[in-house]
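Below are structures written as structure tokens.
Just so you know, all these numbers are worked out from the coordinates, no wet-lab data involved. It should be emphasised that the depicted structure is a prediction, and the values quoted were computed from it without experimental measurement. Cβ atoms are built from the backbone, for glycine too; each structure is taken alone.
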Structure 1
Amino acid sequence: MQTAVVGLVAALAVIFGVSAFGKARSRAALRGFTTSLRGWRVVPVPLVGAVAVAVAGLEIVVVAGALAALATSAAGSAWRPFAVGTLGLSAILLAGLSGGIALALRRGPGATCACFGATERPLNAGHLWRDVVLVLACAVGVALAVGAGSHATDPAGTIVATFAGAVVGLLVARLDDLIDLFSYRTN
């Protein structure tokens, strides 16, 4: 159980790390995310900038919590509070984003996703499904973390789970790019 939680937390560290970096790496990147968020038409226009900054800030908090959970798990100390907090905050943030995506999709085409900051893509149901699956994974992770024993994790299992989670996180963060790469398009 504990190893699965470690893998999930590592995946979230990468997913939110890539996302936060994409938004916070420059003022232009944050403006791009803010513009994208404005196009969703789910946040009152005067609050869009504050919401964009809050999302990027919460993503950074998730990364910090995930790294603390991974470090304390590897050290064999009290990792559960960090894991449960990270997974809970991730679930809340992802649920909010899922709700926003669902509303934006319901309002019709035109909204874009600058979710990971690198490029804007048309917002689609795939973005919603990705976030919903991540919310469910976080909820399962909370249950596993709460039910896990207080003993230290196996070092080898922790290393493998961290690596596997990081790879999965990178695949999730770059899913749109992978879909584009393997999609057949005629131009």
Structure 2
Amino acid sequence: MTANPEAFAFLAARQSYPSKLFAGPVPARAELIEILTAATRVPDHGKLEPWRLIVLEKPALTRIADLAEAHAKTIGADPEKTEKARGQFDRSGLAVVVISSPKSIDKVPLAEQILSAGALCLGVVNAASAKGWGANWLSGWPSHDANFIAQAFDCTAAETVAGIIHIGTEGPKAPDRPRPNLDNLITWAKA
């Protein structure tokens, strides 16, 4: 394999852009298909495709925002939690929901299938960013509420939301956040 300095530089500088600051257009369907095609090139032991994707365009985002607010009120959430649940969908123009949908196969552990869905989330972020779009991987408490995801995304009891990736047009570049100190995180194993 040949080194790709441009790709490495892209990955080394990659950062998420706050979805609440997106403005302007979102990718057209044909470009989104290109992004998702690239994003699905993730580790997938057994070729199970243990995930599925739901694309939320503006009308669907509005419906999900209403549903999130109604669900928050049903469970007695405080106003801040309710706004947070509704806000990510209200402010978005396009989102891709990655559903972790593991298969019942003894040969491939559940953990590997769930990690494949997580890799797909990062794949969507990286592919969208590589195409020049802003991308932000969010979840939020509704994504982990079994009743909400069953109603909003038709999830079964075995499925979970791995992430919701919002894609849009970046405004001014946001400052980068502090990055991990690898000296504190790496252990070099001895023979």
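In this comparison of 1, 2, the computed figure 114 for volume of the Cα convex hull per residue in Å³ is attributed to 1. Which one of 1, 2 has helix-only ellipticity at 222 nm (-39500 (n - 2.57) for each DSSP H run of 4 or more, over all residues; to 500), as calculated from the coordinates, equal to -13000? Value -13000 for helix-only ellipticity at 222 nm (-39500 (n - 2.57) for each DSSP H run of 4 or more, over all residues; to 500) corresponds to 2 out of 1, 2.
Could you tell me which structure in 1, 2 was used to calculate relative contact order in percent (Cα under 8 Å, 6 or more apart) as 32? Going through each structure in turn, the value belongs to 2. Quick check on the output: 4.0 is distance in nm of label points 7 Å out along Cα→Cβ at positions 43 and 59, derived from one of 1, 2. Which one produced it? Of the structures listed, the value fits 2. The greatest value of distance in nm of label points 7 Å out along Cα→Cβ at positions 147 and 171 among structures 1, 2 is that of 2. From which structure (1, 2) was P(r) over Cα pairs in 5 Å bins from 0, in percent, for residues 91-178 alone calculated, if the value obtained is 3, 13, 20, 21, 18, 12, 7, 4, 1, 0? Structure of origin is 2.
From 1, 2, which structure was mean projected area of the Cα convex hull in nm², for residues 83-122 alone = 3.8 calculated on? Source structure: 2.
Identify which of structures 1, 2 gives the largest calculated value of distance in nm of label points 7 Å out along Cα→Cβ at positions 11 and 75.
2
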